[in-house]
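Read through the structures below before going on.
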Structure 1
Amino acid sequence: MTGAIEVEAVGIAKRFGAFTALDGVSARFRPARVHALLGENGAGKSTLVKCLLGYYRADEGSILVEGREASIERPADADALGLGMVYQHFTLVPSMTVAENLVMARADVPAVIDWSRERTALAAFMQTMPFQVPLDIPVGRLAAGERQKTEIVKQLYLRRRFLVLDEPTSVLTPAEAEQMLGLVRELTHSGAITTVIITHKLREVAMFVDDVTVLRRGRMAGSGEARSLSAAAMTAMMIGEPQVPANPERRGVPAQAPVLEITGLRTPGIGGRAGLGIDKLIVRGREIVGIAGVSGNGQAGLVEVLAGQRAATDGEMLVDGEPYDATRGAAQARHVRVLPEEPLRNGCVPRMTVTDNLNFRTFDDGGGRFWLDARAMGQRARRMIDMFGIRAPSPLAPIGVLSGGNVQRCVLARELDGEVRLLVVANPCFGLDVKAVADIRARIMAARNAGTAVLLISEDLDEILELADRILVMREGRIVHETPGAGADAQAIGAHMVGQH
């Protein structure tokens, strides 16, 4: 059988111990429609999808496929019904070609593969696709947009008729995102598949989506046709409030003297990727400099150098005119703070308490003591929790049990505590929900307004366009373009990101 199918969740409930992740959720995904599944982190979106795809068994409720109740107890059952998913992080094998990835993904791979026959069949299959991908090139050599297309092609090759896309544009340039979503919509409206998109990008919902379902705290918060729902209405459904607090107004005070000055910075390449070759980079006080670029073009390396996790082979770094070697002592003395990507993995100890993690910056300053002042640590943690609106079961709970947005708030609270001259932030809102994104961005803007120099490295160009006073584009470890933030052209920036300027 081929063609789009209808899938319906009826009264789905899922509990994990005493925690109810889904409470009687019903949602109908109409055939040949693009359907957005919205909600804050922890709202139940992933749990619902995992119930549909057989990764979880619902405690209550039914799943209907084409109007008939289906028994989906494991992923293989979903596969047999034509239900599939493209995950937020790519699952293809980088060293294998596109053709090899496609063939090896099948359940019926023969013990001895006739590659000539498979190649002929693949060529015929690709003729039926609305977009093309190069079959004989290793996936690791493809651009992010091409890899995303290949993930979708793989699902179609496996004869999926109902496809879930999890944050499908998170690593794409604006042009790549619009092209990919346009192709998915075209494929869906042709009747080939039914598409569900899990996303936080309401602009993309307005442009490419037909129907919307919103979850909040494990329950249905609303649904409807996208054309009849405004961004404000969808946001209100997601967070239960009329609107998300706006960022603090950007104070129009001129930028101050340089805080960070990088000259002639060089690092060796790693894993076939170019090292850093930054001739000049300046960030001034009361300025946000945003660095845009496709993932893997040196942004992570720059953050690691500034955090003291990678050594440079050449170049000079100054903070407030003084040499900066990125050691722990230098960071403390120069008031440099770094908010790394994936803070739970790179900036926290998951099994330690929220209080301990919030106090990491004070461990070097014991005030002459040889022991920790638990009372002072508790007071400091409670102050940060209140100030940053951190939601935690208890200050003594392990930080690893918090949601992604609350982990990010914890790390930002810690890094902004006290005097901060330079704040380096990497993908601060990746994977967070609408309210958490607004809160984190507001904190970054407030730091900028207070005089801090902010270096913002982000793969979300919308984030850079919203926050940055000045925008730089990094490609292959080098700064290849610079433009003022005000009035910046997203398409032009995207062209520089992929080398098509």
Structure 2
Amino acid sequence: MSDFHSGFHPGQLVMVDIQGKSLDFATAEFLRVNKVRAVCLFRKNLGTEAEVKQLTADLRNVMGPQALIGLDQEGGSVVRATFLPQAPSAMALGAAGDAALSEQVGAAVARGLRSIGINWNFAPVLDINNNPANPVIAERSFSEDADEVTRLAGAWMRGSLAEGVACCVKHFPGHGDTHVDSHLALPTVDKSRAELDALELRPFKDLRDEAPAVMTAHIVYPQIDPEHPATLSTKILGDILRREWGYEGVVITDALMMKAIYERYGYARAAVMAIQAGADMILAQGDLQEQAAAIQALHEAFAKGELTAEQGQRARARLDALANAYPVRHDDYEFEQRQLDDQLMRAAWSAGLAALHGAQAPALDRPLRVYTQASVDSDGVSEAGPSGQLVRGLFAGFGDVEFVALDSIDALDWAQVPLDGRLNVLASNHRARYNGAAAGWQPDLHLVLWNPFQALDVKAPTVVTWGYAEGALAGLQAWLEGRAQATAQSPVSL
């Protein structure tokens, strides 16, 4: 059943990942034979800028003019192409609160991606982070307010689309109110349809006519569908998104290898269920055998009538339309434009800087003691956090700094902190909440360089950067040295 009517092949509905920083013969052959037209790139695939351009050119040659080459370039901690100008996190833009700035940032992100042959960016995030315990969204969300998410994410998306890179809003129907990471387990959001309509669903509904693509969430909403996570739910994808809302853009699943799906359904079954539910494309990571198993499962489902020819044709038509509207390009990223975009990103980071609880910059001649974590590894979703060395660099303008870099910042024993007249500064450079580990800590100044909700864990004058790209750290250093203000308003309750 590999072709009905016009050469349809189930591989056209599958996005895969690849190994390595270049396209090897076996992978190229796999893509060709299985008619795969979509690849998602990850950090492991990105070498130098020149290598990435070569890789995307090779992929485009193998997959054809309707190739879809995607990655996660949200800004903040979730960026894959780190050699491009570093965009602020969504929440930094939420703190700045400027829709025009958000649109300019979205456009600048797209210019960079377009130049390296990426035509599909899995951003912006429409999740409303109204749960401070959320382990995976946090500063990736624009706000805890639905209207603000719609306003700022919508502007960001319009900027990207105007520059020729498709967006993909995520994670439908909302990943903001979870305390479980779906990479590791299956979260549940036990809310009624009315509650979801009032909050989580609003940005998705408001932007559905503009968003060319939607990514699903591996989350169970038991009051709508107690059986299946949204990715595999006909009640959520088919009934709400497709029929009730009339959404005709592309629906792609989040990665099926995430434990929330993989451990319960396995690749092959989940691939079929997702298309049955209303998705057009499945994101099937893994080795070539696992990817082949997902494609084979779709083959068999079409052959047995579990999936209809009409479903296959409709999904392919939506994907064709996306690829035709946003083709792979390799436009030159002129030096001058790149410089302007970098300046824009830095200015946007600075505009989001927020001082809470009366935080004031210390005098440059004040003796300081700075506590931080020596290094913070990547968790696979986010890039590696700012190292102790980067934190040390923030204080280059101060005359007398005692620097304490711990293996784990959670192990800091405040009873051992000397009370000797030094100003004690805590620089939180890891992502996890302290969850009680910081009880009794009393720094004179708390610098929150990543997860803003750490501001709730440590009672102290606090400055929040919403991220740790160069622009974020440069803005913070300017504040510390008295050269800049931190006047943004937090878009979440801190």
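Since every read-out is calculated from the coordinates, none of them should be taken as a lab result. Owing to the predicted nature of the structure, the values given are computational and were not obtained by experimental measurement.
Data for the structure
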| item | result |
| --- | --- |
| Value 47, calculated as percent of Cα pairs over 32 Å apart, assigned to which of 1, 2 | 1 |
| Which entry (1, 2) yields the derived value -0.60 for log10 I(q)/I(0) by the Debye sum over Cα atoms at q = 0.11 Å⁻¹, for residues 306-465 alone | 2 |
